[in-house]
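S.K.: So, here come the structures, one by one.
Rule-based calculations on the coordinates, nothing more; no lab input. Here the structure is a predicted model, which means the values were calculated and not measured. Cβ atoms are built from the backbone, for glycine too; each structure is taken alone.
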Structure I
Amino acid sequence: MRTGECSRKTKETNVYAKICLDGRETEISTGIGFFDHMLEAFAVHGGFGMTVKVKGDLNVDGHHTVEDTGIALGKAMAEALGDKGEIARFGSFTIPMDEVLASAAVDISGRPFLVFDAVFPEKRVGDYDTCLTSEFFRAFAFNAGITLHMSIKYGGNAHHMTEALYKAAAHAIRLAVIPRDGVLSTKGTL
């Protein structure tokens, strides 16, 4: 099983994240209901087994909790990927969700980057600040060592837009981690 885990403790958060790229059970608890819902969607749509347990300074706001979860989950993903050899490497997916069309494309290359093109009409969904969506995926991509491009072509509801982005990213990553023979690189290594 391709599995990775990470524990991260700071003055602001205490995060434990584990991911299995080949599926298993999911247990999510961050203290932010909508974020839990997004991580659950990410796990289900990616076909990943995931455990994420976070205690954060939610009395301040959700920023540290969401960003540090992205860091820990990204590090767990990097561990699960190992040397990144023998995977499909690239994946892209588009999700229609009611009035929203969201896309994600990934290159599991070891060269971290995020392009995020989404403007949310509402600042919050429940206790979740929509601006934290880019913070989560930036932290995740940079710590996983992946290039990730995400965009909303159109939409009008921040809940739908955010959820479609998490689902699109999950499907794109699922496609990129499909096992294959050999390293998909003209260099012979990633």
Structure II
Amino acid sequence: MLQFPKQVYLASKSPRRRKLLKQIGLKFKSFSVDLDERFFENESPTKTVKRLADEKLKAATELKEEGIFITADTIVVVENKIIGKPKNKKDAVRLLKMLSGKKHTVYTGIAVAEKPGTLKIVDCVKTDVYFRDLNEKEIKDYVNGGSPMDKAGAYGIQDDFGAVFIKKINGCYYNVVGLPLEKLYSILQEFSRC
């Protein structure tokens, strides 16, 4: 079990990320930061998620006097296009049709910093996900259920129904959920030694 001399904060709106931190027994408080998650043309997916996680980290550390801060950002890349969260139900249907029958890659950037302190680590994990062919009815039923609206790529691997879209993955399962636990744990070990 990791022990820290300072309060640990997760700066994220994601209930899935909070659940994952609880799963590994980490004691933390959470709050969210508002950030305009912009994608830049010709910026690699790795650079994008690391930049966004770092921007969230800067915003988070301005809100508290001290602590250890964790932020993350997840995107999905299919056919060299970055896709984030759907704007509405119609967009969710479009995104799921785009993923149907194809391989896509999930990238999550993680940023952790101590305040006050100089230690900051920003890293990225990627996982390949292979979707089976989806039919129109199951896409519409899934979207109408509301589940995809707050998720990059418009699906959740951990969802009861979204899980059946996936034939296989190559890489970290928890990365697809939104927080690669093994990578985060390794990073946090550096902070527990401080």
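S.K.: If FRET efficiency 1/(1 + (r/R0)^6) of positions 113 and 169 (r between Cβ atoms, R0 = 25 Å, to 0.05) is calculated from each of I, II, which structure is the one that comes out at 0.95?
M.R.: Traced to structure I.
S.K.: Identify the structure, out of I, II, from whose coordinates distance in nm of label points 7 Å out along Cα→Cβ at positions 1 and 17 was calculated to give 2.4. Intermediate results must be reported in sequence, preceding the final value.
M.R.: Details: I: 1.9; II: 2.4.
Going label by label, the one that fits is II.
S.K.: I have -11500 for helix-only ellipticity at 222 nm (-39500 (n - 2.57) for each DSSP H run of 4 or more, over all residues; to 500), calculated from one of the structures I, II. Which structure is it?
M.R.: It was calculated from structure I.
S.K.: Another one. If we compute distance in nm of label points 7 Å out along Cα→Cβ at positions 33 and 89 for structures I, II, which one ends up with the highest value?
M.R.: Answer by largest value of distance in nm of label points 7 Å out along Cα→Cβ at positions 33 and 89: I.
S.K.: Here Cα extents along the principal axes in Å was calculated and came to 47, 38, 27; which of the structures I, II was it taken from?
M.R.: Checking each candidate, the match is I.
S.K.: Now a separate question. Comparing relative contact order in percent (Cα under 8 Å, 6 or more apart) across I, II, which structure shows the greatest value?
M.R.: I
S.K.: Computing FRET efficiency 1/(1 + (r/R0)^6) of positions 41 and 137 (r between Cβ atoms, R0 = 35 Å, to 0.05) for each of I, II, which one ends up highest? Write out the running numbers ahead of the final one.
M.R.: Values: I: 1.00; II: 0.50.
Comparing I, II by FRET efficiency 1/(1 + (r/R0)^6) of positions 41 and 137 (r between Cβ atoms, R0 = 35 Å, to 0.05), the maximum is at I.
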